[in-house]
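Structures incoming, each one as structure tokens.
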Structure 1
Amino acid sequence: MRLKSEWSLLLIVDLQAGLLPVIDGGGQAVAEAGWLGGVASALTIPVWLTEQYPEGLGHSDPRLLEALPDHQLWQKTHFDAHAEPDFAGALAESNKRQIVLCGSEAHICVLQTGLGLLEAGYEVYWLSEATVSRRAEEARLARERMVHAGAIPVSADMVAYEWLDRCDDERFRQIHKRFLKPRASRPLRFF
């Protein structure tokens, strides 16, 4: 199951300013999600963000919003974003079947959203270095559960290169120069 740019959507769940200070690896998650979101936007792949109870948890982290000027924002009350009728309807209409999923908290909203997407027949790709919880153990358990349920664990680089598919066109050269080349020296942490 290879990711194809024309079938993909990047879904960033609840990377909210009020929650991130207590999230283990929250800063890295924002950086990785923002980086991949930039690649997605350059490739005209939709980027969707969700927010859970923004009155209490704040809105999406400003660094993320700055990195993703072209995104669609969804407010939700269900932990599973796909349980929101407007969200589910818009996703079905998008004809995107491959959902690259990340965010916080891994063991609550990201997990339940991922399970909901799998139940609805979508391919779910768990973006490991951008899916975090308050405790690393909870993020690890969520990843394991999602993989057992059928999700595919991926890194941001894996996703970017699969979306690009080839290196002999102008699209690759532009994205390589803007996103891939500067990234080569950044360390990653996986759960």
Structure 2
Amino acid sequence: MQISETIMLEPLADHHVAPVFRLIEQNRTNLKTWLQWVDNIHTEADFEQFLQGVKQRIAAKMALPFFIRHEGEIAGNIGLYHFDHLNKTAAIGYWLGEAFQGKGIITQACRELIRYGFTELALNRIELKCGIGNHKSQAIPERLGFTREGILRQAELLNGGFQDLYLYSLLKQDWEKHSQH
């Protein structure tokens, strides 16, 4: 999916292993502050094994991940996850290397993934969760018109402790009212 002149979303493929692992290595300290899985990936082989699990979730129609390229470089990841096909819901998740932050990349990628989720996948609700201390991540759903529904208390075990998460949601009817699609 071409998002803009400089931003592209690519479906997960084996050739992404080395460049994405390098990006994780370069951003390990920053990423592990908010993401559980980072501490489980210490080698390219670990990342390859992690991606095998992701591929199984893709095959089961439980995940739709993309790697983000910015000006040709791998910049991060975004996707729809935790599909509930009966209730037409999914959750959006993302991460970005520090050098790529503050350029509107995630906002633009989210906007396109939301459009795709509502129009192509017939979703009715898209959720987004982020740590209550993760102000950069909170800015994304707030900018995109999500509703903050509340706090999920001690909902995620991260770095040896439980953290509270904000739960945001966007309904198709609200997106249709407020988007220029």
Structure 3
Amino acid sequence: MNPLVRAKAGAPVTIETARLVLRPPSADDFADLLALWTDPVTLAFLGRASTPAEAWARMLKYAGHWSLFGFGYWMLREAGTGRFVGEGGLAHQKRDGIDGGDPEAGWALVGSAQGKGYGQEALAAILAWGDTCLPSPRTLCLIDRANHASIRLAERNGYRASGEATLNEAPVVLFERMRVGLAG
């Protein structure tokens, strides 16, 4: 069992890495989540800024996901300072024509945290947890074809391009990853 994993899917779990603490969302995260989803650097490949009501609904969705499915999104904070650096996790997004029942991985970092390896550290921990705890052997992710940094991150973590899709009326690349030990 990976030493980062502290529990099976079910109750929300906290994951600790060398530099990060990944913990389930709480109401105290709202201001940070709103700042993330209004940060122009973060949104370069993700679409328009969220209103406060949309950011609140996003936070409730993240919290509810843990309750319904036993997994979800984590808030990413620096271990030493507690500074919010982003979000990441696994979710059933129920996207038209894309969701085949497999969880979708996603991540977003505040502009000031990009390029520091936090995305790699968080995604590796999330996928290690998922490989141990999720029933589905496959996860997906959708990435804007111009987002080269996220494509490299996905590929470093075992994702392979498997097609194209449309998200928010924009073309994206669909990636899939099989649980470690199942890839052929």
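A short reminder: the numbers here are calculations on the coordinates, not readings from a lab. What you see is a predicted model; the values in this text were computed from it and never measured.
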Legend entry - Which of 1, 2, 3 yields 1.00 [Cα Rg over 2.2 N^0.38 Å, for residues 103-158 alone, calculated]: 1
Inset, instruction - Match the computed value -0.74, -0.85 of log10 I(q)/I(0) by the Debye sum over Cα atoms at q = 0.22, 0.25 Å⁻¹, for residues 23-62 alone to one of the structures 1, 2, 3, and report its label. - result: 2
